[in-house]
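Take a look at the structures below.
Values quoted throughout were computed directly from the atomic coordinates according to the rules given, and no laboratory measurement underlies them. Fair warning: this is a prediction, and the values are worked out from it, not measured in the lab. Cβ atoms are built from the backbone, for glycine too; each structure is taken alone.
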Structure 1
Amino acid sequence: YVYVDNNKEHVKLTHDVCIPSSHNHVESIVEALYPSLLQKYNNLTYLKERDIQTPMNEMVHVSNDKIMKMVPGEGRTYYSLENVCKTSVNTNEDDILYPTEFLNNLQFPCIPNHDIHLKVVCPVILLRNLKQMEGLCN
């Protein structure tokens, strides 16, 4: 709740929303939000009731990596296909200016990275359906 003291606004948090401080902040957050993850990782209701909100994409990736390592099973990595459109006349120059390695390292808000690591039973959100006639496709 919010209260005013000496013309200053303060926010008082209840204990149920506070996470104890630790040297590994990501681990503390994951353990607080996903207790018993090893027993409930395939329980859809359990997963739908939880999420981690972060202001920076880097923390999203760190949190996801931590959770993926905790979930049992073999993971698989999928890669995007990044290259320069070959419609221009100067395609050789474009290949030199924008090599695939450069394009694969670009990171933008709200757009997934070049590679994504998935495991069976881990939820995935499809942001854009690129080929609706073929079903869910991104």
Structure 2
Amino acid sequence: MSNIYSENILHYYKNPKNKGKLDNPTLEFSENNPLCGDHLQMQAILDENDKIIDIKWDGQGCAISQASASILTQMVKLEEMNLDDIRKFDKDDLLEQLGINLSPNRLKCALLSLSTLKSGVITHLGMRESGDILIKSNDNK
């Protein structure tokens, strides 16, 4: 595809899903993509079995990073994922939903949402083992 912005990406960029902030999230984490200036924050609320019962994202960036966050959070909700599902989530599943071929630099944009969510989950599990429940933002500036 000659145009890196497919109709699917433009649709999610113009009509983002699950964008916003949650009250009292169980998990909260943010990351930056220094190559292009994208910033993304993920928040989730978990039930007692580590199932994600709500998820939101917020941030700024290119159409690819923003669309990817919308698509990923939709997948998490539709597939009723838990923390273990997120840890095992394969990047190719997200890239397939984006539906375009990407250069290495654009690949980082597309995977920022998954990287942010996985980092949040891994940190949350580690903090829970040490007795701290709520995860604070971690900006990699």
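A few points about this structure:
- Here helix-only ellipticity at 222 nm (-39500 (n - 2.57) for each DSSP H run of 4 or more, over all residues; to 500) was derived from just one of the structures 1, 2, and that gives -14500; the source is 2.
- Label whose coordinates, when FRET efficiency 1/(1 + (r/R0)^6) of positions 53 and 77 (r between Cβ atoms, R0 = 25 Å, to 0.05) is calculated, return 0.50 (choices 1, 2): 1
- Among 1, 2, structure where distance in nm of label points 7 Å out along Cα→Cβ at positions 29 and 45 as derived comes to 2.8: 1
- With percent of Cα pairs over 25 Å apart derived as 21, matching label from 1, 2: 2
- Computed 32 for relative contact order in percent (Cα under 8 Å, 6 or more apart) - originating structure among 1, 2: 2
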